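Asks: Heads up, there are several structures right after this.
Nothing in this text is a laboratory measurement; each read-out follows from the coordinates by a stated rule. For clarity, every value in this text was computed on a predicted model and none was experimentally measured. Cβ atoms are built from the backbone, for glycine too; each structure is taken alone.
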Structure I
Amino acid sequence: MDRPPVVAGRFYDGVADNLNAVVDGFLGLGAGRREEPTLLAMVPHAGYVFSGAVCGRTLAEANLAETVLLFGPNHTGRGAPFALWSEGNWMVPGGPVPVDTELAEELMAADSHITPDIEAHLGEHSIEVVLPFLQRLNPATRIAPMAVSMPHLDVLKQVGRNIGQALKVLGRPVTIVVSSDMSHYITHEDARKRDAMAIGEAVKLDPAALFNTVRSNNISMCGVMPMTVGLFAALELGATRGELVAYATSGEVSGDYDQVVGYAGVLVS
């Protein structure tokens, strides 16, 4: 089954030529692709006018595999806790982005928590808004999109480790891309302080500390569950280094510093 775009014309331009020009501009903010393969990248998913610069710079500096395992939060509350779109294409104005069915099958075999489920994705924007960037970087990109809404750390750890083991034996490289915004609707200064706590644990490659820091400090990071499972998987793949590439808030665009959303770009290798 193919998935049509649900936020084209709202979060990003719905006309392919216009969209490609905007995305290329954001990708041009990067300092050049890293030599070491990227095991995990975390990027934001807001409207491009707010988060596109952070997303573009981060992905431009990443060294991505042709196959990308995408983890995103579930804002709608529908569907399974580890909802995998297992076949077909995801459509964006630039054309279809095909699902890697072999990887999807391996993921479902690796852990019984991972189930084929389209319901979690039908109205969800968090993965969709990343796809035009991936497509412009490499038109041959194939994806395995998963919405993660599991609130229990022990299960996130188990599933993440099993995913990492499955990727190790797949026989070809896969990059994990996590879609997450940071603090929501607090002041610019509070967002920077709170987000720095969460980002600090992420770049130290400590998924349990990230999860617990977000929970204990009421940090409204919508993708903490996807990032937690992604970091556990990356550690299984041998991750040794995390880096904050970019950080911004919506206030820097809108001029409203009283109610902002934070955006971070992180690379793990």
Structure II
Amino acid sequence: MSEAAPVLLTRDARGIATATLNRPQVGNAYNAAMLAGLIDGLGRLAADRGVRALVLRGAGRHFAAGADINWLSEVAGYPPEAAYEASLATTRAMQLLNEFPKPTIAVIQGAAFGGGCGVVCCVDVALATPAAVFGLTEVRVGVSPTPISAQMVQAMGLRQARRYAITGERFGAAEALRIGLVHEVVEAAAIEARLEEVLAAVLLSAPGAVAATKDSLLGVNGMKLDARQMALLAHEGWIQRASAEGQEGLAAFREKRRPSWAG
């Protein structure tokens, strides 16, 4: 039996596309296949004039638990060029989502850690259930959130990004709302109805005007990544992952022990 696609793409009669992160057995942690699915899917949906909006979801209990530790451990042993390409895939997926020319809405339940929190940073509207939990947890395993660093500053401001990216603390939906990471916290039983209200508003907006507005907001504020910036972020990411700290942090996570720097 073939493995289920790591990203499920659907579209309804209104032109509302849904991308569902589909690795629920690992909390929708991303690996190379999921990143490839996102990059391909976002590219095709962006070019499809029939798509009016994109909804991001996570299958199962969690939205997205960040990078798959087993995949990161594998990547840490790659030759430099391949390790760099793996980091560049993460950077590229986040850039495509952040600069997607149509409205994007995330529906967040359970965990949104690391790159999963990065996805939240990249959407236009973020709706979370009260039980959602967030965290920029990369430093806890000796790696750096460089692929999502630009977007997390855009979403929550430099002051809050500095705190949570450096401490690796987890925080709840109320704090995510306070710092601007999510727009609304909605009871789980009501979140689908609220999503429909947001989508109804989106469908009243002219597609060309939406695309121009998003492009202008990002462009005039210097928030679009060019090839040089993406290359730098990817390079910084793989260098830290391949470092002694990165190797120790990933090993400690796999072995369910405290890393050496934690005492």
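Asks: A value of 3.4 was derived for distance in nm of label points 7 Å out along Cα→Cβ at positions 57 and 89; which structure in I, II was it taken from? Display every interim value, and only then the final one.
Replies: Details: I: 3.4; II: 2.5.
Going through each structure in turn, the value belongs to I.
Asks: Separate question: Out of I, II, choose the structure whose coordinates give FRET efficiency 1/(1 + (r/R0)^6) of positions 33 and 121 (r between Cβ atoms, R0 = 30 Å, to 0.05) equal to 0.85 when calculated.
Replies: II
Asks: Which structure, out of I, II, was Cα extents along the principal axes in Å derived from, given a value of 48, 44, 39? Mind showing how you got there, number by number?
Replies: Working: I: 48, 44, 39; II: 54, 48, 37.
That value comes from structure I.
Asks: Assign the value 3.5, calculated as distance in nm of label points 7 Å out along Cα→Cβ at positions 73 and 105, to the correct structure from I, II.
Replies: Working: I: 3.5; II: 4.0.
That value comes from structure I.
Asks: For which of I, II does helix-only ellipticity at 222 nm (-39500 (n - 2.57) for each DSSP H run of 4 or more, over all residues; to 500), calculated from the coordinates, equal -15500?
Replies: On the way: I: -11500; II: -15500.
It must be structure II, since only it matches.
Asks: Ranked on FRET efficiency 1/(1 + (r/R0)^6) of positions 49 and 201 (r between Cβ atoms, R0 = 30 Å, to 0.05), which label among I, II comes first with the largest value?
Replies: Of structures I, II, the maximum of FRET efficiency 1/(1 + (r/R0)^6) of positions 49 and 201 (r between Cβ atoms, R0 = 30 Å, to 0.05) occurs in II.
Asks: Which of I, II yields 22.4 for mean count of other Cβ atoms within 10 Å over residues 145-152, as computed? It would help to have the intermediate numbers written out before the result.
Replies: Values: I: 22.4; II: 24.9.
It was calculated from structure I.
Asks: On FRET efficiency 1/(1 + (r/R0)^6) of positions 17 and 193 (r between Cβ atoms, R0 = 41 Å, to 0.05), which of the structures labelled I, II is highest?
Replies: Values: I: 0.50; II: 1.00.
The maximum falls on structure II.
Asks: When relative contact order in percent (Cα under 8 Å, 6 or more apart) is calculated, the result is 26; to which of the structures I, II does this value belong? Mind dumping the intermediate values first?
Replies: On the way: I: 26; II: 20.
Checking each candidate, the match is I.
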